[in-house]
Structures are given as C-alpha cells and as structure tokens.
Structure P
Amino acid sequence: MEFSGEIRHAKEAGLRYVHSDEPGYTRVKKGKGFQFLDEKRNLIHDDEEISRLKKLAIPPAYVDVWICKDPLGHLQFVALDVRGRKQYRYHKQWSDVRSGSKFKRMLKFAKSLPRIRRKTSADLRKSGLPREKVLAAVVRLLERTLIRVGNEQYAQSNESYGLSTFKNEHVKVESEEITFRFKGKSNVKHHIRLRDRALASIVKTCRKFPGSALFQYVDENEETHAIHSQDVNEYLQEITNCSYTAKDFRTWAATLLAAKAFAKSRKETESFRSVSETKKKLNEAIDQVAEKLGNTRNICRNSYIHPSLIQRFLEGKSIPEADEEEKIIEFLARVGSDAS
C-alpha cells in the first residue's frame, strides 16, 4: 500500500518510491562470495552494476534477499536475518529527508506536551481505575522514566519487556516509591526507581488484579482488561488529535538530555584544544544520554538527538541549558529553520 507522505518524501529526495514485491535482483552463494542474479535468474555481468550491488554491503548471513534494480529506489534491499526478522536498507537520500521530517515532528510533539500533561493530570484524578486513568498513568511513566512502551511479540519471543508488557514481578511498590526491574530491548537489564504518590497508588492497585499483566483497567461491568501498546498510542492520538506514539517521548527526551549535557560540557570547558578533543567530549555527552535511554551511542546520535544540536556543539556555538523546555523548543525551531 502506498502512502502519499512517503511518496512525497521520495520525490523530495530525488528518488522513486518502490515496493519489495516489484521485480528485483537477488544473490546466490559462489565460493566465499556471492553472484548477483536479475529478475529472470540470469547472471549479472555489468561491472558497474555489480560494483553498486557490492557497495550495499548486505551481510553474508542474510537470506531471501531482494535488491532494487533502480539505484534511485528509496528502498535498496530487503532480506531476512539469521533470526528470520525482515531487515531493510534505504537509500541515504531517503534517510536524510525522513530524518529532517522526523525532527520537525519531534518539535511539534514537544509543543504538544503541555496539552498531554494537562489531559493526563485530569485523567489521573478520576475515581476507580477506568481505561483513561490507567493509560494516563502509563503515559506519565513514559515521560518520567523513559521506559519503552513494550511489544507483545518481543515479550513472548525474547522475554524483553516494556511498560505495556510488564508483569507484576517486574515492579515493587513501597510507600511512594516504585521500582522497576526488567530486561529490556537488546537484553539490557534495567533498574529504575521513581517517587510519585499518585502513580505508586495506581501501580499498587493494579498489582492486586488477577492475572500476570501489570497494567489493567476496570470497565463499566467491573471486568478487568490488560493494557496493550496500541491502546497507549491510541490514547495519545485521542488527547492530541495528532499521530504521536509512545516513542516520541524518548526522541524528545534524548534531545533535551543532550542539550543539557552539551551545555554543561561547554560551560566546564570554554573551548576545546582540538577537533579530536571536541569529538571526545561530544561522545562523552552522548554516552550520558544513551545510558539514560538504554541505547547505544550510534543509535542515540543517529536516531534520537536533534542533528542541529550536534552540529552546533561541533562548531563550538552556544547551546542553551535545558532547564526551561520552552527555550529549547524555540532554540531548535530557530536553528533548524536557519539550517534549512
């Protein structure tokens, strides 16, 4: 199914929007390497084309490989990894355009946060444990802890958990303090504490419900139902009238944390002596953010932190401290506009 927004992004990048069900190339094992075949299973002999295909650097372990015939296709290859998961490689120009669109969305989300907080505060004051109240609690925890929302498939296949898939065993409540202990994405172990009287009360009550699922709500017939990640995303979309998802909290938080870390690093050292020292300090700051989010440095830098912040740090330009969220939003809107 084609999406008009994605087709538009492809055109903006000077690319063609393609599908992996279109005729394409594949590869077969030959000695220690691979040979490439066209859609009719004929061997490809063109040296220039073979060079392009090799530069895609498809991992040797990948199977069921589909390669786009068009060097300007927005999607360059699709394959299955050793665990049978579908992997995609996009054209760099597509990734660049999508990245710009993603960070524009991030700023829009940041401007919606006051509205989200007002609505969740109102829902948290509701009596009992209706759906809106439990979802508001999960959303508040998303923002306060930066724990991923979770995915039922990962919980079942990898035993890695997030807020929507937590079981009672993953949480402990003592007075106003909530403690989460769980294995998250990429088998990273997490131990997170939070003090919040209202949230602690809700979590404590949820733990009393039958079944292993932690977050459950009570409907009008006094029946309990588990919360799922889709419920959380739908709730966010209902209260904002925008297509936000739980992941937007982590993207914005990463940029906010990075702004704080970059500003602190600049404050402690007026100017760095060399390019290598600047890059070292940049990596140290990003590592702080990555640790908080439970990500690697590369993922944090490439997928979470607003690129304008990184660029300004490398150029030695000033970055406001992230104590006031509105100032960071205004700053990023301004520098993003200047860069475009």
Structure Q
Amino acid sequence: MGEAKKITVGVLFGGKSAEHEVSCISAYSVLKNMDREKFDIKMVGITKDGDFLPFEGPIEDIKEHRWTKTEYIKGITEGVKVLESCDVIFPVLHGTNGEDGTVQGLLELLDKPYVGCNVLSSALAMDKAYAKIVFKAHGLPMCKHIVLTRTGILNNMEACIEEAANKIGYPCFVKPANSGSSVGVYKCQTKEELENALYEAQKLDRRILVEEAVKGREIECAVLGNENDVRVAIPGEIIPSKEFYDYEDKYLSGKSVISIPANLPEDKRNEVMELAMKAYKSLDCSGLSRVDFFYVDETGEFYLNEINTLPGFTDISMYSKMWEASGLTYTQLLTELIELAVRRKQETKREF
C-alpha cells in the first residue's frame, strides 16, 4: 500500500481588523507547529485593505510583517483560487472581518471545511452585546452591563454618561461590542474618563458596552470539540502586570504571568469547566473557543466575560498552553482541529 494522501490545508492570516499583527504572529506559530507529514500547506494573507494575497515565502516573513508585495492583483480572486484548491481552510484571523462570521460565510460559499465555529456562532460570539442576550437566556452568570450606541454618544453624551453612572456606577469598563484582544477597552474611575472612553470606543464600533468592573481574577478555559463530543482543558489564570489584561500585556510586553492550572479549589475548577462547556454550547460553537471568566474569591462566584471563537495562537497564548497542560501538544491540537473541521463538514452536509 502507498502512503496516505496528505491533506492540503489553506492557512488564512492577516485581515482588516485592528488585530492584523496578532493574526500574523499566531499564523507563524500555527505554521511552525503543523504536522508536515500529514499536511501540505498553502498560505493566503489578507492585507489591511482586504486584498487576498497568495504567499509562498518563508513563514518568518509573516511574523515580521514582510509578506506583502509591492505589486499584486487587487481584490480576493487570486487568494480565493488558492483556497479553492485546498481540502481544509484554517483561518488564523482575529477580530472583525475574521472571526465574526464574514470569512466563515465565504468559506461556506466555497463549500470548504474550515477550522472553528460556523457563521452564526462566530457572529454571535464576536458581538458581545448579543452574546450576552444568549448567555442570559441560558442562565449563565454575568456582571451588570448596558449597551449604548454611537448615535446616542455623539448626540447626547450627557444622557449616556448619566445612564452608565446610574445603572453601572464607577469604576466601570467601556468596550466596543465587536472587538477583541482588549482593543478599545478602557477602565473608567470618573465621569471625565468615561466621557473620553465612550468617545474613543465609538470610533471602533457603533454599539458600546459599559460593564461593571468586577474585582476578580481572570480565569480562562479552553474548549475543544463538536456538538456532543466536547471537552474542556485544565483552566488557566492570567495575572496581569497592570490593572487589567490589555493589548500590550497580551501581546507586546510579556510581563503578565500565566498560571496553569488556575489556583482554584477542585470543586471550583470543575464548576468553571462546566460553565465553559455550557457557554460554548449556548452559542452552538464547534471546533474551538476560549471562554473567559472573572472569579471573585470573597464570594466564590464566577462571572462569564466572553467567548473567543478564534483565540490567539502565539507562543504566549493561553489556549494551546492549557491543552498542553492537559496532555495535548500544540501539533496534536492543530491536527485535531483540522480533523474536527472535516468531521463537521461531513456531519452537516445536506442531501437533496
């Protein structure tokens, strides 16, 4: 018997979002750790202008942001041709136009299996305001929050500030409904800080969340699987170097401390893993997600913060590290994610 035919995986990276650079660093780690004995790899980068660019150079150029050409065919046609030639697509994309269902919709139209959640789950998880509606319907614990609009902020800032002060109070967090990697997140202690945060956040999204600032530890859970075959890794904890875990702490400074397993009693560890699975299933997630919580030591309560359907895959990212602590190497994790993508496509194929 001859050798089994390799699966061709199309790795999609970059994107138009504010998290473009993070995506490139994640893609480098994915490409470096993928099992080349099982998979042939093709690469397509998305420029900040939204052009899909086939890439055949060294993967180090992706990490160092040297992969774009000075001259190339604009649009998505050339990149889509490459994706069409692949068996499976691995979108290593973060933020809007990457993990919000838009690219997933394109891959559905191409009729290709792809790693991660489907269109609806991706869109819901990306929109924190709508995700909270679903979480509430499933009885998941959350901190107090309100949703404001860009129109309201620009036309009647005082009313927005008053509503936030009355319903949430200080300190509070301001964040765009559709964003990730802590981009556009502000902690506000005063009216002046809140006004500035609302003005800055509305530049990134037309809907803005104002949330209660829970004094809790940041606990993260890595979830893996499709439908009824879902499991959760050993939870981890982020100990930020600042007041909260911001973009610089996540990707640039490297000063935050990661603790795996999280310092929790066994019953609380089991509780947060069950909550993570419940949250994952509430949005009908598949493939993978990282589910983030706050834990308050004094009360023993967890508060669901958000679900990230395409978590970071950099060398310092929590998702792969939690699975590694649970006995799954980075390479094994990538292989399983690709296999899950193929399996979901087979299971959801419609017969007409």
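Hey, log10 I(q)/I(0) by the Debye sum over Cα atoms at q = 0.06, 0.09, 0.14 Å⁻¹ derived from one of P, Q reads -0.22, -0.49, -1.18; which structure? Working through the options, I get structure Q.
So mean count of other Cβ atoms within 10 Å over residues 280-287, computed for just one structure, reads 17.5; which one of P, Q is that? The read-out was computed on structure P. Sorting P, Q by distance in nm of label points 7 Å out along Cα→Cβ at positions 16 and 32 from high to low puts P first, with the largest value. The greatest value of distance in nm of label points 7 Å out along Cα→Cβ at positions 152 and 328 among structures P, Q is that of Q.
Calculated for structures P, Q, distance in nm of label points 7 Å out along Cα→Cβ at positions 56 and 232 is largest in Q. Just checking, which of P, Q has the largest value of relative contact order in percent (Cα under 8 Å, 6 or more apart)? Result for relative contact order in percent (Cα under 8 Å, 6 or more apart) over P, Q: largest is Q. Looking across P, Q, the calculation of helix-only ellipticity at 222 nm (-39500 (n - 2.57) for each DSSP H run of 4 or more, over all residues; to 500) that yields -10500 traces back to Q.
Read-outs: derived from the displayed coordinates by stated rules, not from any lab. The model shown is predicted, which means the values in this text are computed figures rather than measured ones. Cβ atoms are built from the backbone, for glycine too; each structure is taken alone.
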